1. Quick check on the output: 140 is volume of the Cα convex hull per residue in Å³, derived from one of P, Q. Which one produced it?
2. For which of the structures P, Q does the calculation of mean count of other Cβ atoms within 10 Å over residues 25-32 return 17.9?
3. Identify which of structures P, Q gives the largest calculated value of distance in nm of label points 7 Å out along Cα→Cβ at positions 49 and 249.
4. Hey, helix-only ellipticity at 222 nm (-39500 (n - 2.57) for each DSSP H run of 4 or more, over all residues; to 500) derived from one of P, Q reads -15000; which structure?
5. Could you figure out which one of P, Q the value 0.70 for FRET efficiency 1/(1 + (r/R0)^6) of positions 9 and 153 (r between Cβ atoms, R0 = 35 Å, to 0.05) was computed from?
6. Given a value of 27 for relative contact order in percent (Cα under 8 Å, 6 or more apart), point me to the structure among P, Q it was derived from.
7. Of the structures labelled P, Q, one was used to calculate Kirkwood radius over Cα pairs in Å, for residues 73-128 alone, giving 11.4. Name it.
8. Compare FRET efficiency 1/(1 + (r/R0)^6) of positions 81 and 225 (r between Cβ atoms, R0 = 35 Å, to 0.05) across structures P, Q and report the one with the greatest value.
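Please treat every number below as a calculation from the coordinates, not as lab data. This is a predicted model, so every value here is computed, not measured. Cβ atoms are built from the backbone, for glycine too; each structure is taken alone.
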Structure P
């Protein structure tokens, strides 16, 4: 039987994604920097706090974050594990409504405000149209997420970022998939006067041919496309019912399983 493994687009085995919360004006500088180095990020916004604490106006957000992902972060940023479920539902659904009116696309990503979550909230999220939810529980590793409703990042940008980036770049065992996930708040670079940290990171980790640069939702969707593949029992061919391609390592050969088609693997 053929040994068939998931690969990232174009057969890559490493992915990098960033996630930044609250939509402050420092995002403007961060977005310019990411764009310069071809790095993608997800920006989690609170639609009810626009106009407070130097936050990006919603009517400017779509243009600013073009090429990146806009995701939900609740309307008012409450500690939701302390809230009634009715408030949790309202905070998330109304945030989605406001952000979708501005973006023109379904907002399906989420990050827990104040890192606050519990089992009930995790169970509610898919019913509210949320496909993944990021925590603040950094693990310092590069493994794939086990639970997209409790997606733990590699590190906050103040947690040994440059050393982790160097380690990530050296990973070359192609039997594994590796992901580096960095999170934070852009205004922290102003507060800590350390923009050189993220600038050095982007210079080190950006524009590399061996890394897939993706938003959170692109990674989430890609993993779901893989799980939707229909393999022959012999593993000799596969049918991809999704629209998007999925790349596979079939016995050491990189194969693109195109959407809506049958692909021979042997």
Structure Q
């Protein structure tokens, strides 16, 4: 896979995605969106990927949308937006719906659509240097990248609404207080800690993780009875997996289970 906006490798069952246009601030342009979709497809389809780690190179995690690409053709801008978000949103959905847990390490400013990537991650590890900036309404744009889905789930409807309408910027401490961040880790330890968490999760029951992720995604739309039925079906599906069957037998024998994503 030839990439320009990212670095990507699979090591120790971790798909490691690095935003890698530091000189430009890792902007979301058409190429970024296409490559993000392709990487997400690979993570979703490749059974070797049992956890995903997202981080970035440079002084910004991401400045969000590349405004320079908006300026050339006003009449064609709506078509461009629909094309770019089609790719970007496909990637967001693949990672969110995939079995592999997604860990994000943010050591700098995340703006615009990048805030949604922080919110979408199953674990968002921030350093004390990190911050998030809404950005969209400051240029008259509504939000994308799953912002309106993930942010209310992380921080609540009112807090998310306030963040976007008032174009706010939150520090790492505010992100932790409001529920956007999982943990604040010293900058010099962030990469090591994030990788350790990703490798830990990559040795767990990957299929089961995917079932739990999807149950959480549906919980706010379903009635109680519908959610209970989905929980029962997910449990039943897990019992069909070798990983679950072997783990139950191992624990019953007081042995540590080993998961192989089968």
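1. On the way: P: 128; Q: 140.
Of the options listed, only Q reproduces it.
2. Going through each structure in turn, the value belongs to P.
3. P
4. It was calculated from structure Q.
5. Numbers: P: 0.95; Q: 0.70.
Among P, Q, the structure yielding 0.70 for FRET efficiency 1/(1 + (r/R0)^6) of positions 9 and 153 (r between Cβ atoms, R0 = 35 Å, to 0.05) is Q.
6. Numbers: P: 27; Q: 17.
Of the options listed, only P reproduces it.
7. P
8. P
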